[in-house]
Every structure is written in structure tokens, then in C-alpha cells.
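Following are the structures in question.
Bear in mind these aren't lab numbers, they're just calculated from the coordinates by the rules spelled out. Keep in mind it's a predicted model, so treat the numbers as computed, not measured. Cβ atoms are built from the backbone, for glycine too; each structure is taken alone.
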Structure 1
């Protein structure tokens, strides 16, 4: 069997594992499926070991690693609990609570990886809702939707945007400015849709009283970790002037926070999601092998993606469908070779926006969705597939139209 068909079979098997995550008589999930695919590509000679190493986009890997270390330190200092509990407790009514949860989650997700934001905010939201005798479901769904919508606006908002930011070469500030309208309008849509679908919950305009005691914060340690975090964010905006890459700025922040922070470094490092980094590295190898043997050539040679309204629609529609099937990160990685040939900032931004917003359609659309659902279930709160589908699908359709309209106008200008 020649390498073309070998690579094709391995690629298909790998993505079947990523899609279904659980196969009969096999102990497999998404990271293990990707890892199997990468190793199989090397063992069968589709790529050699050195090629596999060069196929890994270490810029993306180290950006993720740096942000994970910074986020882990903030988490251990109690920063997320402090922000969530102090800000959300200002809400006087149910509607104001909904607005605050949506805005805080969305904005926090823009500058911190959204998966980490929902992991740390969810328990706080549940505690506050229970203390005020509220149904937590609409607020948790709003949190999920807002985390995806907010994360779309920056390179550091989610893993797929990191991939796109690194490979497109679009600056941090430009990325933010051009996708900011999409995220802000999307958060407004989330508030309107959740309020409309849970009208009974928000009909009561009585004052809320929270009992948010019990949260622990390490203020002395937080002074350093928050200062470093703000310095990292400032560095992202100034990276061209500083002549430093975004990944290097993230790594510098991580190094400073480990060496001078108050939290024991080994404790911080244990919080890093090494499985996610392995997942990324493995997918890079699999996709490189597929590209090497020419499986993607019909798409690359015909230049199927062009900076036109049709190209913009194609990216949005493909993202909407494929993000439900393979999730947005594996979809984005397989799109990278096509996007590099297209060489269009608008299409790169469309992929970032659409692949992220499409994650709101179903529970399985994005990792942040599953994190909140599973965390809620551990507290006895069930958010069913259909209950999430109605607001998720409505928000996704409206926000994808907003994304297309905003980017089309930018393209026309």
C-alpha cells in the first residue's frame, strides 16, 4: 500500500476517534485518537521522526503553555473567585445578574482561555444562584454561550484562535478591533434570547440577596500574579513595538510568575493541561502527513477559498457544520493549509469567529460547554441536550449572521 492510501486510512481512523470519542471495545478519546494517528503516521513511514517534530507548531504550543501557567497561578490565588463573587454580587435583580454573568464571562474569556474561565466561574455562579434561591440553568447556559462569544474577539480567547493568530500573522490589536463588534453584539443577543426563553424566571423583579461567604483569596500573592497578567496582556498589544512574538511574551509572563510568585511552582505546573498540548501536537503531525502525500492538493490547487462573499459564506457554513462533528479545534487545524493558500485576513478572521460561535449550537460543539455541563451535574443540576439546543441554536444562527455581516462590511471597505 503506498503512502497516500496509508495516510488517508490513518487520517480517517483518527478523525473517527475524534468524532465518536467512545468506540466499542476501545479505550479511546480525542487526545488518544490524535496521538495514535501521529504515531501511526511515523511508524508507517508517511513522515519520519524529524519531519514529525518540525510539523508541530511550537509557537501555538508555547502560547498555550504560557497562558496555562499564568491562569493556573491566578486560579490558585483565588483571582477568579474574587472577580466572580464580588462582581456578580452587585446584581440586584435577576435580569441584572444575567447581564453581569454574560459580560463578565465574555470579557474574561477574551483575555484568558475560555475553558479555564468557565471551569472556575461555574462553581461560583452555582453557589450564588443557590444562595439567592434561583434556578441556575439559564445563568449557566448564558455563561456557556458568553464564554464562546467573548473568546472569539482575541487571539488568546481560545485554542483555535491561538492557532489562527499565530498562522495568520494578524496583530493582537487588529484581531481584537475587527472582531470586537461581533463579540459584543453576540453577547447582547445572548441576553435577549435567554431572557425571552426563560421569561418566567425573569418576570420576578424582586431584589436578590446573596450569601457569597466561603471564597478564599490570597491577596498578597495575587498582587504579583495579577500584575504579571496585566503586563502580559499589555505586551500582547505592544508586541510589534517590543519586537517580541506573542508566544514569547506569554512564556516570559509564565517564567516571571513561577520564579517570583508566592505559589509553589510544582503546584502550578501540575495544573497545566498537558493532555491538550499533546492533542495539539499530535493533530499537527497528522495534518502535515495528509498534506505531504497530496490528499489536500485538489483543494489547495483549485484555491477553493477566495476573499469574496461566497468564500465568507463557505467558511461560516463549513464551521457551523464541522464544529458539531469534530469540534472546533480539530476542524481549525485541518483548515490551516487551505487558509494559508487563501492568504486573506478576512477569511482568517471569519474562521476564528465562525468556528468559535458555531460551538454554541450544541452541548458537544465546544469544550467549554462540556465543562459547565459536567460541573453542574456534579452539583445535581442537569442541563439536557434539548434544553441547551434551543437557546444554543438560536444564538448560533443569529451570531453567525452577525459575524458574516460585520466581516462582509469590513471586506467591502
Structure 2
């Protein structure tokens, strides 16, 4: 483990209504670009308004079962692992039928779970054979409150209005991706940014949200990857960061040019990075290392901007979560959760979450009201108290296979299982 270079410890992204555990209010020179205004009220993208699974408020229940604290439950047709997004009284999901030959976007009413509409993507090519944990509807949509933006891999990018009408459709061309496509689109200002690593023709690209027209496209050398990019503010400029195969990259969001790269990740990478203390934390797959990188460099920054690296506890599929002074992550190959000191990478503790199952976790964790929530593929949610020791509070069981990550809005959990959509919270 490398020692942390001397630099000013910078604060995490803070919510205006709630301090994150262990953090003092401060303005960070490096921060995740979080949703603002109306978008901050909802769950408009992958990992919510913070972009990293952090939730404000103290009205969310931490206990549930198939009957306890279930406000409503509605069936979800087809097959899909995309996570729900929420805006106003709408919940949006994607799903697939007939082995990916038919793909659709679904809208449900948030107040009672009623299905409002379903819109099918235009007919076209079917993606390459997907992993059993992937499928053909794994990318989580994004919304700006006017349109819903959906990535269906070889079937292209779609924008729909809130009534389910397709506003535009952008064909991205054929894709030959190992285990299929899965990365979620990033909504950045007036652009949708996504990357696709595949056997040939890998790229990161930006598309105009109004028209779907390509703004820029930059070739990538990686051949395998299923992740989602993030946008960070670094002092006086923004960077799009990709946690990719064997390297982490940063790109200029205006033109798509590469800004910097840092080596050290493994061959297969899925987790979405998190940001805090002036660093970007990138976990790499199949028990690879976790890297802490100071963004803002130029060229190869492996020797100059890597603050620390840790070989312990990295996940394959779930993203890590940074809450207070600690980085938490679950190794889905062993079901062991690890907490690292964020500023140094020092291991603080480890503990097992239930029975070890190979690739047993897919959903990314969320943190709210001093607790971290990890959900495994069997629908068991392990509730841990955030802090310096392993403290398992309880285990909630829905008894339905669950690979999607939850959305949390207005004191309610929205959880997608393999066959249902749940609203969980206190009645009244």
C-alpha cells in the first residue's frame, strides 16, 4: 500500500440539508457533479442525485419484508436488471423480451405503482449473447424532467417524452461486446455521454439531448468493460472519468480529448467511481485493487497522481460507496464487506454478509441516516451501521432475486426485483 502524498484533505460532496457522517462543511476543489434544482429532489440517474448512492433525510425505514412496510407492489414484465429512476410521480424502467429481440421502456405511477405506459424500441439488431447477470436491459435510464434517455446497446440510444413518445432514436451501430452491453448513460448539461468497450471499435461519445446527434466520439483501446462514466469538477474545469480496463481515463467533456490516464485496474472492470477528499476512488473487478487518484493531471499520471492503492476487498460488479471518512465495498465473490480509511487506504475492518456465494452481489450500496445498505442477488439487504467497526444491524429479506440497485425518494425505497417493483416506507 502506498502512503498518501501530502495534500490538503478536501471535503466530500455535501447535501445542503444533512451533513455526511464525520465531515465538516467545506468547499472541495474536486467534487462529483451532482444534480441541482428540481433534479436534486428525485432519483434521475444511476446512483441518484449525488451520483454515488448518498441519500439525505431520516424518514427512510431500515426494516422490511414481503409484508412489512410494503406500501405497494406491482409486477414488472419481461427481464431486466436496470435500476429504477424517479421524477415527479413517475418511475421509469427498461425491460427485454424474447432474448432481447424486443426491448421497451416502462413508466409506473409512483403514488400507487400503476403501470402508465410501455414503449418498445424500434426493431433492429439483437445484441451479442449476454452474461446471465447482464441480459439485454441492464443500463439504467437518465432523465432531465422533460425526456427519458435510454441506452439499449446495439439497438441504439432513445429519448422519450413523459407520455412515452419516442422523440429521437440514434443508431450506434453493431456492437460485439463480451457478455453484452450494460453501461448506463451519463446526463451532462445538454449532452448524453456513454462509453462502449468491445472487441473492436471501442469508443466514448457525447450526444445532443435535443436531437440525438453525435457531438464528439473518441476511440478507446479497451476491449472489455460495462461501466458508467462520471463527471467531476476539478478546480476550474470538468472531467469525464471512465474506470476502465487496466486504466482509469479522464476526458474533456466539451471535445472528448483524453486528459489523463492512470494504470492499475484489472482486465474486467464494472464499478462506478466515487469522489471525495480530493480523490476519485476506482475499484477494479474480480478482487483487483482499488485506486485513489487525484484528478487534474495530464498524460500518464500513474506515478504522480495515485495517492494510494489497496488490494483488499474490491468488488467485481457493485460500486463502492464513500460515506463520511470511510470507503465501503463488498467483494461479491466472497460476500465480505471491507471498510477502508478514505484518506490513506488503510483497512479498518472486514465482515461477512450472510453465506458466501460466488458473484452473490450485483446491486450497488446506498447510504442513508448513518447506515449502509448492501443487497445481494437473493433479495437480502444487509443493514450496517456506518463507523469504525463492523456492526450488522439487521437483514431484510424480500425473497425475490434482486440485481438492480434501489432508488430512494421522499422517504420511500423503490426496489426492482426479477419480477416486481416495490415501494417501501411508512404508511401515512
>> Using distance in nm of label points 7 Å out along Cα→Cβ at positions 43 and 323 for the comparison, can you identify which of 1, 2 gives the largest number?
In response: 1
>> I have 4.8 for distance in nm of label points 7 Å out along Cα→Cβ at positions 147 and 347, calculated from one of the structures 1, 2. Which structure is it?
In response: 2
>> Quick check for you: by relative contact order in percent (Cα under 8 Å, 6 or more apart), which of 1, 2 is greatest?
In response: 1
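Between 1, 2, which one scores greatest on mean count of other Cβ atoms within 10 Å over residues 91-98?
Result for mean count of other Cβ atoms within 10 Å over residues 91-98 over 1, 2: largest is 2.
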>> Comparing distance in nm of label points 7 Å out along Cα→Cβ at positions 163 and 379 across 1, 2, which structure shows the greatest value?
In response: 2
> Can you tell which of 1, 2 yields 20.9, 64 when Rg and Dmax of the Cα atoms in Å, for residues 123-362 alone is derived from it?
Replying inline: 1
>> As an exercise: helix-only ellipticity at 222 nm (-39500 (n - 2.57) for each DSSP H run of 4 or more, over all residues; to 500), calculated from one structure in 1, 2, equals 0. Which structure is it?
In response: 2
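In terms of distance in nm of label points 7 Å out along Cα→Cβ at positions 195 and 291, which of structures 1, 2 is highest?
On the way: 1: 4.6; 2: 1.0.
When distance in nm of label points 7 Å out along Cα→Cβ at positions 195 and 291 is calculated for 1, 2, structure 1 comes out on top.
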